Structure P
Amino acid sequence: MSESDSSPKIQTTIETGDEESRHAPLNARDTVIETRDLDVYYGEEQALDGVSMEINEHDVTALIGPSGCGKSTFLRCINRMNDMIEVCRVEGDVEFGGKNVYDDDVDPVALRRKIGIVFQKPNPFPKSIRDNVAYGLKIQGYEGDIDERVEESLKRAALWDEVKDQLDSSGLDLSGGQQQRLCIARAIAPDPEVILMDEPTSALDPVAASKIEDLIDDLAEEYTVIIVTHNMQQAARISDRTAVFLTGGRLVEYDDTTKIFEDPEEQRVEDYITGKFG
């Protein structure tokens, strides 16, 4: 797939379906995303305060914390979705593959081809299932076999068997859980390296949410996944590493998920996890 010269230069290598990498020791994997002293403001209000962290390839990284602590703001910084908010100002570095995504020579559209995003509420377009998945490919001028890529993406999103006979039907006719998996298929069709998920199961029933959780585990064999969740049990189930944000937009602790939930360093983190506040 060709990209403009202004797209970020990707220095890390992510092998598709690299099972060995998925189960390598966490500290043995390449860093895909690194933030340093990241501050974000909405007008005069500071939403993130000095956030520095490294995210490794093929990890599922969960971002947890109470409402308003900056989790979603952090997520949207990674692929510059905050550019769409006029009053938003970002300071510090967000590096993807060793390139600061906020450098002047980075094309945000090209960046979002490499870092896809799935939102809290399923948002399929009022188009057919096929056209939903193919939308990004057509915008990019993809010259390959679009139907083949649509099928592949729906299979990766664990939806193909349910919709293969109704690809011309509206995506809006699907159930909520199916719509969310359709949105995941749409996000992975352009073959990104990173998938961002902003509370992807919060609007779903438990059965549909469980399917998305199983899918996230499968996706991590091919992609790096970063998920915002208010469900701490979900974070404990599906993530390799967990970042805890607390009041003031500060990253309080970031470690292997087992360590965070069983033996956190910070008393504030233990208090949050055990429900003493939040």
Structure Q
Amino acid sequence: MSPALAARARRALTYLLLSAGLLVMSAPFLWMALSSFKTGPELTAAPPVWIPTEWTLENFARLLERLDMVRSTLNSALVAALVTAGNLVFCSMLGYALAKLDFAGRGKIFALVLGALMVPGNLMLLPLFVLMSRLGLLDSYAALVLPFAAGAIGVFLMRQFMLSLPDELIEAARMDGASEWYIFWRVVIPLVKPALATLAVLTFLSSWNNFVWPLIATNDPDKYTLPVALATFATDPNQSAGSNGMLMAGSLLVVLPVLLVFILLQRHFTQGIATTGLK
């Protein structure tokens, strides 16, 4: 076999294996998406029916009748947007300070950031609950946003990316009389857009899918985020009887915004992941 033919065969085998892996990974999502358009008999058919023979929007209509999806979606969107904005601002500011400013204790602060990455998030639930309770913020949007307005992973990501920026560029701006605030916003931020896009996707995904903390911090159904509202609906026997199709439709509505954000920012996301930490 010639080298060119062998290379072509290896490439074809690689694509085949990747396609098989993609099919396995995407099968649960495809099943969920297709099941949201199925009728009741097709949902429970044996053997399973993958492609609906009769496409219907009844599951979505019944879900909207029984569950206040609009309010829950707006709650999730508001919380995710505020958390993402907070991380973009605060994490980039602290990342810039740790990467480009020389001050006493910089190494110790970065060590604290690394230490925070090693603490499981579930261990922080009880202290956060006590803190929010004493501040009187439970059952409010502040309780859903403030604990996650800045994260250690975001600080680490921005710091590592900003290390790759040439120090000479910042020093030249300082010699021209630019303030640190001006350098940060006008020089550094335009150069770290891939990292900001990466952080935005990761933060939005985490906040949108956050379930445990909103469940603990809110008792008012008007403050429920979409995952909490859907889970509460699923565990209520008075509402969810025979609701497999509605649950599939609700799950699809939860996933779609995340997919949209990723599709819009995927180019910056992959660039940010590929270049973070290079210097």
Structure R
Amino acid sequence: MDTPGNEGWLAAVRNARAELAAEGCCVLRGFIKPELVSTLRDEGVALAPHAYYTVENVNAYNIPLDADLPPDHPGRIVLRRGNAFVARDLIPAEALIQRLYTDARFQRFVADCFGLAELHEYTDPLAGLCLNVVAPGMSHPWHFDTNEFTVSMLTQEPECGGVFEYCPSIRSREAENFADVRAVLTGHGERLIRRLELRPGDLQLFQGRFSLHRVSPVGGTVQRHSAIFAYSDTPGLIGTAERTRQLFGRVLPDHLAVGEARGDRLLD
């Protein structure tokens, strides 16, 4: 990584901002040095058995399936979620993804790319950093993120499938655009979908609160692993007890004491 403010740094930031503005997503290829990619993969493989595995029915908004919604609302479309998460408190301090997540230069770079004055690690002791595990035959279905921006890195690619698919800016702060969301969820929104071929060590910056996205079903015999670095432009963010239990199978006192902040009135 270049020194903050030097020519290489500024050029990378300019390119990232341009891609985010145009596509809602930016991929910095080979962000991790080639000689460290195998370490990145091996650490993920060692962590994966600690993931909380569950298969459940959800919707794209992660709201209750029995919510009072109109008959044609996309929130009524039931999806099968089979991905799993390794929580931050199970990831060793010396792991590459943990070291990267807490690195001040990395945080400054991410903030600059998103045009943020400051960036904060999640206060949440489980969701701040996690490893997303998608086993063969499973997928991470269509959804929106809690945070406006998402930072992730593939650590192990599957033999086939497991493609990151997204619909850039399918909704905004002012408009949910339910018709377009429904079109994607029912298989009629191909014109709205873009796909990314990711490789281990690629850094992905993404506007996941406004862009519907998923990981398509994984094929073959190899799991898909990706690290998710959760930051916020405001301090103190902690997930709700309901959402935390859904993702990690447990809650801590912090989740019971503090609600989750929202900066808009979108459905989720």
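Worth pointing out:
- At a computed 1.5 (distance in nm of label points 7 Å out along Cα→Cβ at positions 189 and 213), which of P, Q, R: R
- Computed 13.8, 46 for Rg and Dmax of the Cα atoms in Å, for residues 53-92 alone - originating structure among P, Q, R: R
- Sorting P, Q, R by Rg/Rh (Cα atoms, Kirkwood Rh), for residues 141-220 alone from high to low puts Q first, with the largest value.
- The greatest value of distance in nm of label points 7 Å out along Cα→Cβ at positions 101 and 125 among structures P, Q, R is that of Q.
- Origin of the derived value 13, 33, 32, 19, 3 (P(r) over Cα pairs in 10 Å bins from 0, in percent, for residues 45-148 alone; candidates P, Q, R): R
Every number in this text was worked out from the coordinates using simple rules, so none of it is lab data. Since this is a predicted model, take the numbers as computed values, not measurements. Cβ atoms are built from the backbone, for glycine too; each structure is taken alone.
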